[in-house]
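**Student:** Each in structure tokens, the structures are laid out below.
Read-outs throughout are calculated quantities, based only on the coordinates presented, and are distinct from any laboratory measurement. Note that the structure is a prediction, hence the values are computed from the model and not measured. Cβ atoms are built from the backbone, for glycine too; each structure is taken alone.
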Structure I
Amino acid sequence: MKKKMKIQGKIWLIIDKDKNLINDIDTDMIFHNKYLAITDIEKMGQYTFDNLEGWKDFSSKAKTGDLVIVGKNFGSGSSRQQAVDCFASLGIQAILAESFGAIYKRNAINSGLPILQIKEIDLQRFNQREEIEINLVDGSTNSKYLVIEPFSKVQKDIYQAGNLFKFGKI
């Protein structure tokens with residue numbers, strides 16, 4: 001069954017006290033190393049952003065189908081897969097960032113978690129929990145205040161398959 005290439009959901013703007021997108025959120029802030037013994041993906045979600053100041057309660061507020069918008073260099077640091085899987089556990093549909101750490105980007109794409117790079121965003125025009133629609137193929141959105149890069153062909157193929165391992169069996 002083909003996955004939808006248009007998604008819509010409510011956004012979480014991961015912002016600081018000055019209402020700027022938070023940059024340099026590393027994998028330890030996403031999923032702290034004290035939880036690395038957890039191997040059941042279903043149990044990982046509750047610890048998402050548990051080590052990110054101002055966002056420790058994120059997992060209790062996030063809903064299935066939500067979208068996350070963050071700043072530059074998201075997912076830098078270690079190669080821990082849990083920093084991707086915790087979002088899948090919560091049912092987060094996609095992560096939009098101004099840029100991603102290289103290893104995080106590869107892990108997310110290989111896992112089939114939609115990640116999209118923001119080309120332009122006017123944060124002043126968005127409200128926390130606003131609903132947006134995104135076309136993963138061409139990068140279009142229903143907002144003139146958000147411009148994103150579309151999926152690459154490889155990212156689209158892996159996403160449609162479910163993850164890299166399933167893609168390799170096609």
Structure II
Amino acid sequence: MQSAQPSGKERFFDDDEIIVSKTNLKGHITYANDVFLKIADFRESDVLGKPHSILRHPDMPRAIFKLLWDTIQDGRELFAYIKNRTKNGDYYWVLAHATPSYDADGNICGFHSNRRVPDRQIVGEKIIPLYRQLRAEEERHANAREGMQASCQLLKDHLQKLGMGYDEYVHTL
């Protein structure tokens with residue numbers, strides 16, 4: 001099931017609500033809480049077993065998702081600002097905390113993400129301009145893979161100028 005074309009309408013959730021989802025190693029949803037289902041306008045049967053990317057908003061740079069997946073697959077956690085798309089095409093911003101989940105033997109067996117309401121000023125002043133630059137770089141390339149690599153390099157260069165990694169960048173905003 002795909003989300004609809006972007007509507008341009010933003011949705012919001014309450015400061016005391018937490019969006020929670022879990023995925024298997026391939027990124028297919030194994031759990032979604034009621035807040036997730038409500039804001040994204042899906043039923044549980046719509047999302048279970050589906051790739052988490054059904055929420056991907058086209059404004060999101062692929063470089064951010066590559067960073068996220070590389071980080072959690074490596075066994076580390078990551079905080080990231082994410083713009084998600086609902087079933088009907090609306091969007092909502094989150095501050096996501098993604099972590100690997102481990103089995104009894106200490107092996108990564110899936111991933112877990114809690115999403116909270118982001119600081120709107122940070123999203124508007126810092127995240128949206130950065131993500132627009134990254135998306136523009138991705139779109140400059142006819143080959144999607146080359147575009148993502150160029151966008152990843154642009155992000156790396158930006159963070160290197162600041163002297164920090166993405167996670168630290170997010171925490172200093």
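**Student:** Please compute Cα Rg over 2.2 N^0.38 Å for structures I, II and give me the label with the greatest value.
**Tutor:** Ranking I, II on Cα Rg over 2.2 N^0.38 Å, first place is II.
**Student:** Name the one structure among I, II that mean count of other Cβ atoms within 10 Å over residues 53-60 of 13.9 was derived from.
**Tutor:** I
**Student:** Starting from the value -6500: which structure in I, II was helix-only ellipticity at 222 nm (-39500 (n - 2.57) for each DSSP H run of 4 or more, over all residues; to 500) calculated from?
**Tutor:** So the calculation was done on I.
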